[in-house]
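The next part holds the structures, each set out as structure tokens.
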Structure 1
Amino acid sequence: MGNNVPRVYRVQELPSKQQPRELFDRLGAANVTEDVLLALIIRTGLPGQNVLELARAIINQYGSLHAVLEAPAEELRAFPGMGPVKVQMIQAALELGRRLQQETSDRIDVIHTPEDAVAVMKPLVHGLQVEKFWILILDARNQLKKAPEEITKGIANASLVHPREVFEAAIKGMANAVILAHNHPSGDPSPSPEDLRITRELVAAGKILDIQVLDHVIVGRQGSSMPEGWCSIRESGLVTFPD
């Protein structure tokens with residue numbers, strides 16, 4: 001090979017303490033950063049960019065691993081050095097993680113407390129950069145009848161959530177009661193005036209339809225205005241819910 005052939009920067013060429021495998025072994029899977037985990041999947045960089053830099057570039061482009069999972073394969077292949085095999089490996093690994101989280105949340109069959117509802121929702125909201133609104137459909141014993149049902153996606157505020165859409169899903173699911181849930185991509189789970197307005201509207205609609213709205217949980221991020229990273233509007237006392 002001639003000297004003009006571009007040289008691919010490999011993991012082994014990084015300083016020992018910066019190599020993804022060494023970091024993984026030394027710190028453990030739970031303690032390494034997302035770019036290190038992604039670099040282990042990608043394995044090799046490209047001329048002028050080592051594998052960690054490539055992994056960081058992908059995460060920075062999309063903002064989260066969840067967004068990487070939702071990215072079309074052709075977009076990921078547009079990154080220099082990202083061939084179809086690497087893209088396939090990334091998507092397979094992230095999908096396995098998503099399914100594992102879903103399995104964990106599915107084990108919570110009965111919703112006794114707002115914490116139970118939040119535990120079900122956390123895998124679904126993790127890393128989301130857009131706001132989504134769901135309902136949890138419950139039977140007469142507050143048992144989840146199915147996975148949380150997404151009602152809207154990418155909403156700018158709760159005013160775009162219509163009671164017709166919410167209760168159409170609840171009626172189809174033969175709900176005895178529902179819990180409303182949505183995320184705040186900003187990380188701050190404090191309810192907005194619109195969140196409170198739509199909650200009151202949905203509680204009133206539920207009374208008419210004899211489908212009790214038990215709560216409305218907003219999931220944000222730990223370390224925000226609320227240390228636990230979520231808010232129960234029922235527990236906040238800002239909206240009156242039926243007993």
Structure 2
Amino acid sequence: MLNVNHVTKRFGGLTAVDEVSFGLEMGRILGLVGPNGSGKTTLFNCISGLFPPSSGRIVFQEKDITGLKPHRICRLGIGRTFQLVKPFHSLSVKENVILGLAFGHRDRPAGLRAQAMEILEFVGLSGKAENKAGGLILAERKKLEIARALATGPSLLLLDEVASGLTESESEGIIALLKEINERGLSLLIVEHVMAVIMSLSHRVVVLSDGRKIADGPPDEVANDQNVIDVYLGEPPTTQVEAGEPS
């Protein structure tokens with residue numbers, strides 16, 4: 001459903017993403033990992049429309065979306081979360097989700113509150129629906145970020161370090177939620193430093209280093225790739241044994 005073809009992004013003389021290509025199949029989960037500064041978030045920004053690629057093409061469901069504005073890409077079915085979650089603090093949790101619904105479904109203005117409550121129930125925030133979003137703890141803000149993205153009606157969800165800053169138990173809750181989202185038919189593209197998340201969720205993993213793709217394959221294969229170990233992991237992660245096969 002998504003094809004990234006030889007995408008390059010330059011900022012002046014700096015090449016942040018260098019000729020990266022990969023594909024993501026319908027209903028699958030792809031993990032995107034690499035050291036800090038490897039180009040992961042820049043590539044996300046190219047896919048979601050925040051940055052136009054300097055060269056290359058991005059095709060989503062057979063439509064060339066290269067260089068389209070973020071709102072157009074969102075309405076084509078690509079939702080996106082951000083590493084630094086920034087809800088509308090003065091609005092309620094429910095109102096934050098309603099905004100996503102109103103944006104993603106301009107032709108369905110009726111019943112937004114009921115739809116918002118369904119989404120909040122799904123992510124586990126229905127009990128906080130009337131609370132101000134600014135009063136949520138980090139794990140709850142992460143769930144709200146996912147809820148707002150789901151509200152736009154995506155078929156592909158881009159998740160930027162959704163588990164960063166969370167405790168182990170909070171990360172396990174996010175993993176369970178993302179598995180359920182995937183089981184409902186959504187494809188996921190995940191940037192993450194928490195390897196337990198990547199290893200337990202991903203069907204495939206792409207590794208970037210200095211803007212280039214250095215590995216692409218099943219999680220256990222990539223985790224034992226000597227080049228990936230030298231550049232990023234340091235040693236094969238023990239989490240792969242505990243995680244088992246992704247759903």
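Out of 1, 2, which one gives 2.9 for distance in nm of label points 7 Å out along Cα→Cβ at positions 52 and 100 as computed from the coordinates? Of the options listed, only 2 reproduces it.
Structures 1, 2 were compared on relative contact order in percent (Cα under 8 Å, 6 or more apart), and the highest value belongs to 2. Computing mean count of other Cβ atoms within 10 Å over residues 132-139 gives 15.6 for which of 1, 2? Derived from the structure labelled 2.
Structures 1, 2 were shown, and distance in nm of label points 7 Å out along Cα→Cβ at positions 28 and 44 at 2.1 was computed from 2. Starting from the value -13000: which structure in 1, 2 was helix-only ellipticity at 222 nm (-39500 (n - 2.57) for each DSSP H run of 4 or more, over all residues; to 500) calculated from? Only structure 1 yields this read-out.
Every number in this text was worked out from the coordinates using simple rules, so none of it is lab data. None of the values given here were measured: they were computed from a predicted structure. Cβ atoms are built from the backbone, for glycine too; each structure is taken alone.
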